[in-house]
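Pasting the structures in now, so scroll down.
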Structure 1
Amino acid sequence: MTALPRSLPRFTRELRQYWEDSGSPALPSAPADAHDALADARHNLVKYEAIRAALAIR
């Protein structure tokens with residue numbers, strides 16, 4: 001992705017973009033076991049659910 005033009009975002013259709021598009025709501029902090037694949041996946045699910053909840057409030 002480093003060869004893309006500067007005008008294009010460096011992330012596409014992922015959790016961070018969803019977060020920014022939803023107004024950047026507060027997200028839970030990383031768990032103590034971060035950088036473990038399963039823990040990271042579970043944390044991403046929690047972040048996704050927090051973003052969905054923030055969108056539902058709008």
Structure 2
Amino acid sequence: MIDNEGNVVTSHSTNLVPLFLFNRDEELRSDGALCDLSPTILKIMGLDQPELMTGKSLF
């Protein structure tokens with residue numbers, strides 16, 4: 001991300017991030033966070049989530 005002054009922002013945030021999934025029958029949770037994105041993609045791919053990942057699939 002880039003801030004208003006053109007500097008690179010590398011810190012973590014709690015900003016909402018839009019996610020669009022098409023051709024899915026499941027309804028996504030509305031309380032998701034950025035940490036839930038990787039577990040969601042792993043689930044779609046049929047792969048196990050590593051125990052060290054703290055997020056949860058969005059469906």
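Only the coordinates and a few stated rules stand behind these numbers; no lab work does. For clarity, every value in this text was computed on a predicted model and none was experimentally measured.
Here are some notes:
- In this comparison of 1, 2, the computed figure -4500 for helix-only ellipticity at 222 nm (-39500 (n - 2.57) for each DSSP H run of 4 or more, over all residues; to 500) is attributed to 2.
- Comparison of 1, 2 by relative contact order in percent (Cα under 8 Å, 6 or more apart) - largest value held by: 1
- Label whose coordinates, when Rg and Dmax of the Cα atoms in Å is calculated, return 13.5, 38 (choices 1, 2): 1
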